[in-house]
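Scrolling down, you'll hit the structures one after another.
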Structure 1
Amino acid sequence: MDVLENKKGEDILLLDLRDLAPFTDFFVICSGTSDRMLRALADAAIEAANLQYHIQGRLEGLPEDGWLLVDFGDVILHLFSPERRAYYRLEDLWSKGKVLLRLQ
């Protein structure tokens, strides 16, 4: 979470999905204001997870599509442009998840 905040990620949300989803334990949802920022957020998260926890993140999507997903296994990071985040509304879709942290 710190790495996203340090890279100027916006509206960072950590959702606990352990009782809801069999494929992951947590979603981290974050917005970035440009394609370049989305790529920087993804790169920073992948590097930090590798250095701190020796976890390899799998990156899916392209910054220009407005949604990047980094799969760390137990944690899935969703990086959105503000427009795509408003369109897909993952927070609403997974509203039964417990909000553990929200940084605006």
Structure 2
Amino acid sequence: MDEALDALGVVIPESSVAIELTAPEIAENGAIVPITVISSLPRTSQIAILVEKNPSMLVANFLIPEGTEGNITTRIKMAQTSSVIVLVKADGRFYRASKEVKVTAGGC
């Protein structure tokens, strides 16, 4: 985790209720896990999705152009049950939200 955070330039992200992370409680197929991230933080400029127990933790990294809503919907792969961690960069600072997703059949 520390290496992934260093690669993104993250310095101890704060938890934030302004980040809405929607993911299933149980994913029957780890190859296609739907994820939605909505950031209501002003000046959101980056959204990164990490899966703690994946072979490669960084699953996706989106750069959000100025004036664009911080709203991402995608599908990710998960090798096993793990925490999905979302990092949002807004106004030069990083914030986080996370959720545990149980995977019945791994996708990596």
Structure 3
Amino acid sequence: MFLVVVTLVGTWAAHRAERVLGGAKDPGVIVIDEVAGMLLSVVLLPRSIPVLVTAFLLFRLFDIWKPFPARESQALTGGVGVMVDDLIAGLYTLVLVMGARALFGVPA
């Protein structure tokens, strides 16, 4: 539920912040998108140090690399455009870590 609230409020806040900051596209001072993406990347995972560190590093990698469709989503405008690429990076991270844990038989 917290992820949903952060995403919805973050989308609204990012939209407003872009307008207040002169219309710059996804300015670096907006970080709520990273918060939402990171939350998504661990939402179904155990909160252990190795899992959290792995998820953080993968999330940052995907956030910088922006694999399809994250890069394309940046064409979206306003708060949605700010948030979606980070949510996609978080989803890639979640799927990869969950898959690795299942593949290698790591207990929950």
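A short reminder: the numbers here are calculations on the coordinates, not readings from a lab. As the structure is a computational prediction, the values presented were derived from the model and not from experiment. Cβ atoms are built from the backbone, for glycine too; each structure is taken alone.
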Entry that produces -9500 once helix-only ellipticity at 222 nm (-39500 (n - 2.57) for each DSSP H run of 4 or more, over all residues; to 500) is calculated, selected from 1, 2, 3:
1
Which of 1, 2, 3 yields 1.00 for FRET efficiency 1/(1 + (r/R0)^6) of positions 27 and 91 (r between Cβ atoms, R0 = 25 Å, to 0.05), as computed?
1
Consider the structures 1, 2, 3: one of them gives 1.5 for distance in nm of label points 7 Å out along Cα→Cβ at positions 67 and 83 as calculated from the coordinates. Say which.
1
